[in-house]
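Presented below are the structures under discussion, each in the form of structure tokens.
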Structure I
Amino acid sequence: MLHNRVNPYHLGIISILFASTLWGTTGTVASLAPEISSLAIGAFSMGGGGLLQAFIARKHLRSGFRQISRHKGKLVVSAIALAIYPLVFYSSMRFAGVAIGTVISIATAPFFTVMLECLFSKEKTVSKKWLTSFLVGTAGILLLVFSESSSSSHFDSNLRLIGIILGLVAGMSYAIYSWVAKTMIDEGVPSQAALGSIFGIGALMLLPTLLITGDNLLSSTTNVMVIGYMALIPMGLGYIAYGFGLRFVTASSATLMTLFEPVVAAGLAVLIVGESIPVLGWCGIGLILICLLMQARG
């Protein structure tokens, strides 16, 4: 009886917001281990999380091998995008700052996702509600970025520009593997198998880079705790929840809901790291929350 009263769309939204909350902790947690390179943090967290995804989905991967093999072209592209994403995402945060790097990477993903859906999906996915909420969310993101830019001066302008460019690449990469995962799920591949295959192949591409970048991964207890948390919680549990949510919402709506991630990141930066957010930034956060509420209404 209770199951019959649950709106699947709302269940998907809750799952994606839960995943976004976990992802929003990554910037603050990564800042606790500054001696680990951004490339190593990205490679280990996404690579370790990817292996975990593949292990959890091993039964689905075996039973759905034929279904998955029909998407081998998309699978390779999405795995490459997944391997690129953490490298440019964490590098973006190092060059442009945690707030701006996170915001640019996450905020551009819905735009790139809807471009992919318009180009390759049969159904028209851009509704008036999505467009309105996207514009509101974008306005909020811009306010948050401008407030951070005016309140912090310790990042070189050239490095910040590099960070922003890397953030755009991260947004595009994230959009690609999210859209491919949603396409596979819509065509009958179980969500665990879809994400397990993408993350498993991506992990095999990422983990060898640790031979070059992973010098300080195990040099202290703090570093071990940081990378362990990143792989198991945001990248492991977070993407399980995200894959479940993709069963009920479009990829464009899902990536739009992940705008909650920079809100969480900004809140943790204030509460734990001791950063301050100007009034303009809080106004931006308010607009992002309005954007999320508009989408959550279904």
Structure II
Amino acid sequence: MATQNAGPRLSFEVFPPNSQVGVDKLTGTLDELKGLDPSFISVTCSNHKLDYAKTTIDLAKYVHEKLDCPTMVHMPAAYVTKKEVSHILDQLELMHIDQILALRGDIVDGFTPETDFKYASDLTKFIKQQKPNFHVSGAAYPETHPDSKNRIDDIVHLKQKVDAGCDQLITQLFYDNDEFYRFQEECAISGINVPILAGIMPVVNRKQALHVVENCHATLPKKFIAILDKYKDNPVALKEAGIAYAVDQIVDLVTNDVDGIHLYTMNKSDTAKHIYNNTASLFNLESASPIVD
């Protein structure tokens, strides 16, 4: 695994497309993201195991081998067996990919979960037993996991995940930095002392914003709601305002010594480049010259 530079880190998330057109677009996106010097690129997967090797693993291999970029593979616990995980870990090791984001994953209608791993902490522990040298990340929710009873219950389960061997945490997206800072304090009080990367997703259109509120359980502050209302009939202005809001979030987080920023790109290189051009110097990137289209 690549050695990380001191100071905050910038990383990106991409997802496997579901069509050849999407694959072609993503290839172009990844070629552009390569020039942004991320500490790693994470590759998501669907919540069930269909075509996992042909989507997530193949895309991770492309990122690692063709782009020569540190790569993280998402792995949901709900739909894998111990035998399957062992095989996947061996595959990744042969590819020299040793970063995994261990998740429980959503339960999908029509797909019966496996029984080997009930929680992400179970998967984390198993990975560490099989491949002690692997770097395992875990998901965290600054505004509480939707399945948790309350914030205390959520932190207790998060501590179990870290105790199982989780090396760092990556948060779900959020739009109120105060929620993140409160989450940091709760983690510290609970003895969770691994790095916590802040997940940032720029909202660039109104439909996306409504999706965030409905499905991601993230609060939109009054400041951002005002942006949505003011520019609801001007999609270009709304996109620019959404990116500017994300940049403002990142500046504030880095100023307050966040361990890193994990940018949910939605496979859009233009948004990532815009944010890079406005924040690269904050991450002490050697190649922090502006990226142009």
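Values quoted throughout were computed directly from the atomic coordinates according to the rules given, and no laboratory measurement underlies them. The structure presented is a predicted model; accordingly, all values stated were derived computationally and were not measured. Cβ atoms are built from the backbone, for glycine too; each structure is taken alone.
Supply the structure label, taken from I, II, corresponding to distance in nm of label points 7 Å out along Cα→Cβ at positions 94 and 246 with the calculated value 3.6. Please report the intermediate quantities before stating the final value.
Numbers: I: 2.8; II: 3.6.
Structure II accounts for this read-out.
Let me ask something additional. Using helix-only ellipticity at 222 nm (-39500 (n - 2.57) for each DSSP H run of 4 or more, over all residues; to 500) as the calculated read-out, with -25000 as its value, let me know the right label among I, II.
Going label by label, the one that fits is I.
Taking 18.3, 58 as the value of Rg and Dmax of the Cα atoms in Å derived from one of the structures shown (I, II), identify that structure.
Structure of origin is I.
Given that relative contact order in percent (Cα under 8 Å, 6 or more apart), derived from a single structure, equals 20, which label among I, II identifies that structure?
Details: I: 42; II: 20.
Matching structure: II.
Figure out for me which of the structures I, II the number 1.4 belongs to, where distance in nm of label points 7 Å out along Cα→Cβ at positions 118 and 182 was derived from the coordinates. Working shown, then result.
Details: I: 1.4; II: 3.0.
For distance in nm of label points 7 Å out along Cα→Cβ at positions 118 and 182, the value 1.4 is produced by structure I.
Thinking of I, II, which structure, once distance in nm of label points 7 Å out along Cα→Cβ at positions 102 and 214 is computed, gives back 3.4?
The correct label is II.
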